[in-house]
Structure P
Amino acid sequence: MGLVHPPLQFSLGLPYGAVLQETGVQFVVVSKSATAMRVLLYDHVDDHEPTDIIRLNPELDRWGDVWSVFVPGIGAGQLYHFQADGPFDPARGQRFNGKARLIDPYARALAGKFQQATDGIIRPPKCVVVDDTFDWQGDRHLKRNLSESVIYEMHVKGFTASKSSGVKHPGTYRGIIEKIPYLKSLGVTAVELMPVHDFPTEGWFGETLPRVNYWGYDPMAFFAPHRGYAASKEPGGQCREFKEMVLELHRAGIEVILDVVFNHTCEGNEHGPTLSFKGLENNVYYMLAGNGEHYKNYSGCGNTVNGNHPIVREMIFHCLRYWVHNYHVDGFRFDLASILSRNRNGDLVPNPPLVEAIAEDPLMADTKIIAEAWDAAGAYQVGAFGNRRWAEWNGRYRDDVRRFWRGDPGTLGALATRLAGSSDLYASSGRRPYHSINFITSHDGFTINDLVSYSYKHNEENGEDNRDGDNQNYSENFGVEGPTRRKDVNMWRSRQIRNFLTTLLLSQGVPMVVSGDECRRTQKGNNNAYCQDGPISWFDWSLVQKHADLLRFTTALIQFRKNQPTVRRASFVSGHYGDDHTLPDVAWFNADGITHDWNAFDHSMVSVWGAAPSPAGTKHPARHVMMFIHAGSLPREFKLPQLARREPWRLFLNTAAESPFDVFPEFDGPAPPDSGKLIVPARSMLCFVSPPIFKTGR
């Protein structure tokens, strides 16, 4: 008799918040210092006053520091706030306000907008009781190896907000569903969504602000999908729509990674509002300075979450598990993750409890965890964050690749190290190339089009007199600042973009491409568009046709990477020959075909990569790969290295060629000259590949 394997049946219910039961709702909240606790119930999103106030009995409804009460006769969709009495003593870190209406730290959804009361107390959006039931139709995490990933960083709203997107539900989770065919044709394996934890979209009193937090790096409800990205206005409807989006992306073979912000909240410093954490246990949830009157600011946003306090650590831990189990997300990118390495005094510590707990959690064992391994207070842990479960945004990769292709002196060796997976950062700790998340652009900074079109940032529209944003961009405009009709300038820019994309997608490690870079999306020189909820930030879908040649080039590169283990090895290259003694896993040469002298001043090199073992039964056997890389300002003659001359090479791509001769997806480009000599144009990269090599790993 065959065995029956039913789907996993268990509830990963949250211990706190609004816990939905058959006959009502159990409200549970933690506060050690509160002297009284109330649950405010509302019938409608726009209600200014509660329709019922549930007063918890300190003798009967408090268990240690946990306040808990069951309210019968209500269910999913119920709107509520918490309200707590307690000491207001800022000098000792206490900021209770018995009039403040508080967002539940475990709220699973928010509804409505901020409201202003006659007493001037800010009223935040209302919390929603959520029924997490959803028919996942057998969906599970995709569990793709990180080494096989191609990540696409994108903004949920910005991806489809423009009229040019042509979707029925622009700027929403459903809008992303409508564009899945595009993502699938591009070939990316994962989308990394900029923050979707609910955040303020208007002023504290419901007013429209001249500058909004478009990016979303200002959380106020860690467990709640952002209500502004839902097509439905039904309270809690965003939860269902987010799940539908994940389900459809998984059906297309695309994983979902969330950019999570556990380093600060929207409550700001001592001058900011009391919306949630401040009014429940301020000195627990935040790192405080001095006696507690002021806030430590390692985030650059006014406050710092006290992530390694046991209560806060437990909340973050529950939050991650909730998104993995309840929303089926495949991983997380942790914004300013070095803050998670700071203890309650703000000191960086080895083996920080939260960082270790995330890495070792059994439920998250199949997820990807990626650190932005620095913070706004000087911590820089690239290459040294956490343990072997943690991958990292490699800021060194970004800077070294930009500087090399700009022609900065002394950068050739650094480029070779980045191409080979950054062993200088990761090998000594036992990590692998795939622990390096390689990127040249991200949401924070220039787009790839602007990186080659502007020598200086142009953030005037942000309203800060161009003082905001990074001044060190390693960019180049090629003679004209901004758009131009000059053919020579546009030629150099087009070539440089192809150089960047080729380097990124042929490097060992894991590439991350920013949404729109494949079709030259521009922010008009703005390198800090955090407050630009408009055309500057939105994906202009007319560019897909306007720059179809670059889209074709990028798509071919992504497909090549996915099919070729040679450029995405799971281990660092050593320069040694394999068992077949054909070519070493990597060899480096100068333009004369001689082993490279890394001390020489040069902007040119040849790298030869022996085919990596292919998985048994693969449809895409590995190939040898040979790259000619030249960042000089004049054409240069290159010679084929002697060890590579016996291979029947074919041109795969040439970043200096016009489309369609810039890339040969079927590997039917011309062979190198019989003379073994070829002229490589200025600022360009050529890649040759061999016929398939049928060898499998042990």
Structure Q
Amino acid sequence: MNIKVAIAAGILLAGCGGNKDMKVSTSIQYPDTRTEQVEKDYFGTLVSDEYRWLENDTASDTEAWVKAENKVTEGYLSAIPYRNQILKRLEELVNYPRISAPSKIGDYYFFSKNDGLQNQSVIYFQEGKDGEPKVFIDPNNLSEDGTVSVNILGSSLDDKYLAYTESEAGSDWSKVYIREIATNTKLDDELKWVKFTGAAWTKDGFYYSKYPAPAPGTELSADNKDHSIYFHKLGTPQSEDVLFYRNEKDPNLYHWCGITEDDKYLVMYAASGTDGYELFVKDMENDGPLTKICSGYANKTSIVDHKNGKLIALTDIGAPNYRVVAIDPNNYQQENWVELIPERDETLTNVSTGGGYLFAEYLNSATSQVFQMNYDGSSIREIELPGPGSAGGFSGKLEDKTLFYTYSSFTYPSTIFEYDIENGESKLFNKPDLEFDPENFVSKQVWYKSKDGTDVPMFIVHKKGIELNGKNPTFLYGYGGFNVSLSPYFSPTNIFFLENGGVYAVPSLRGGGEFGEEWHKAGMKEKKQNVFDDFIAAAEYLIDEKYTSPDYLAISGGSNGGLLVGATMTQRPELFKVALPAVGVLDMLRFHKFTVGKGWIPEYGCADSSKAEFEYLHAYSPLHNLKPGVEYPSTMVTTGDHDDRVVPAHSFKFAAKLQASHAGSNPVLIRIETDAGHGAGKPMSKVLEERADVWSFVLHEMGVESLDMPAQVKQ
């Protein structure tokens, strides 16, 4: 168990080079997008915002613009000759059973399974390890098009009930429901306007986080305020839920809570955004007051467990790579903290519990290392993993004798292992059955120097025996922000890319969490340009080493990664053939005015706060750095009409201005998915259609005429 804060912040081409003259069309008639005279004075600098009308996503003229843009995009993509072949190949690659690691609740084991092409994975449960699996919830039956997703929140103390959420069309808004496990009966309880929450069960109910209901018509765009914690008593209507905590003085704060496994302490977090947070605890046994343990939003301290009267905590206070300490809740001042696991050179990313032990998960140059430890911090063993990659899931209850974890890498499909807690042995529990031989591919990590001399690592994956002639289609993917680490992972759609001779590259950019808080802070606020410099330097490395050239290089990223792509393509347009900004934060002057955007101010800064912050944001904001008469890369912006995290206005305004500014004949398109949000919960059918469009677009723009496809796909 790890009672941590969970703040919401979030591939490929293929082919072997070809005829650069192979084009669907030499000219595109884009919609006639009107401009309006809208300006704002930022500390003496007048900034135009001529496409602000597109921020109103429910207006009829915006809806007409979306339809017109999608018509242009569909017309261009439908003329690419191998588009349907790619979709068929992706369906073939994804069509194999995939299951999650089981989690134990009382006498039952829960897991999710997707038979292959199901829009949503089905949640199963079974009594005991050898019981017959039965469907607990099938999200595919909750909508006609598979756009409702389900997420398990947690079980009651007696393991009798389970709380879960249902979300529609990719929105962050959820409804909470409850089921009795043994009978799989849905109760009448329904909790609305829930966002960014867990279910902290205690006795006859649970605590959860919600917002007030937004005004009709503003559900997907209005600024969310007053994130509050309520207690819901099982079997009662939501109208009777009791307010536990709301900060009346600061309605912009976010609040979450959890309860220790022994039900003795409630743990609450209050955050101003996606960086640090305050920590509070409440003695549940004695109905004690809610006590603030850590003040301010500069650091992160999260409670792992309660043991022998001490709160076990993971913290970056005094340790940018994180450490574990014991806190006496009755004597909680930092000078009284007792260090259990000291800071190391490697980044301690997570600490969980199971079977009476701690499991410390480290990142060593962006790959996983996991240690089983006693509660006093003494190490028992390092858990042997199949190789350099990513592992997670080392969590269970105190009485558990085994736990499950998942391991994967770029060339190792996600595989589940069962771990014996006492003897430290791992045995294979489930390995996916798909036709893929990792021996045919190379996965390595290289280091290169960024603009300021900083050494940055990068993963590179490709087929064995490729010729380093500068003509390999290359896909450079990045994120670089919010302390998010990009570790090796397996995606079946990557097989399509790799089997066609592509090079897939993922750098560990500053702003991420691969090397602790110092690495993160080196890519925040006024230092954000470091992230773009790191990404540009990664591209230059791939070109210098003859993996590729600007004619064969595509860049991609989503959310904060969409900002990354937008910034680098506007700063170095000549360096890339294709740019794919997905659900990106592209207007850095107004991002904080919509839904949960204000939560990113700790990461980015705010243009309204000071002249200094305006100036560095304005200097790289993708929307504001598009210049008329510049030939930009072939671009396809992607977003969803229900994205209420990074609202689609970012993508709308950027695409409109890019089309007006672009001087070349290569296309600049926007693909707007309907009934889809920021990415979570997207139906498999929509995922594959979007991936097919992305791969088709990239291949076509690189001049690739034919693909290495199985015979049945070519028919």
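Looking at structures P, Q, which one was Rg/Rh (Cα atoms, Kirkwood Rh) calculated from, given that it came out as 1.00? The correct label is P.
Once mean count of other Cβ atoms within 10 Å over residues 284-291 is computed for every structure in P, Q, the highest value turns out to be that of P. Ranked by volume of the Cα convex hull per residue in Å³, for residues 324-427 alone, structures P, Q are topped by P, which has the highest value. In this comparison of P, Q, the computed figure 101 for volume of the Cα convex hull per residue in Å³, for residues 260-387 alone is attributed to P.
Here distance in nm of label points 7 Å out along Cα→Cβ at positions 116 and 404 was derived from just one of the structures P, Q, and that gives 2.2; the source is Q.
Computing FRET efficiency 1/(1 + (r/R0)^6) of positions 148 and 452 (r between Cβ atoms, R0 = 41 Å, to 0.05) gives 0.90 for which of P, Q? Label of the originating structure: P.
Readers should treat all values here as calculations from the given coordinates under stated rules, not as data from a laboratory. Small disclaimer: the values here were computed from a predicted structure and weren't measured. Cβ atoms are built from the backbone, for glycine too; each structure is taken alone.
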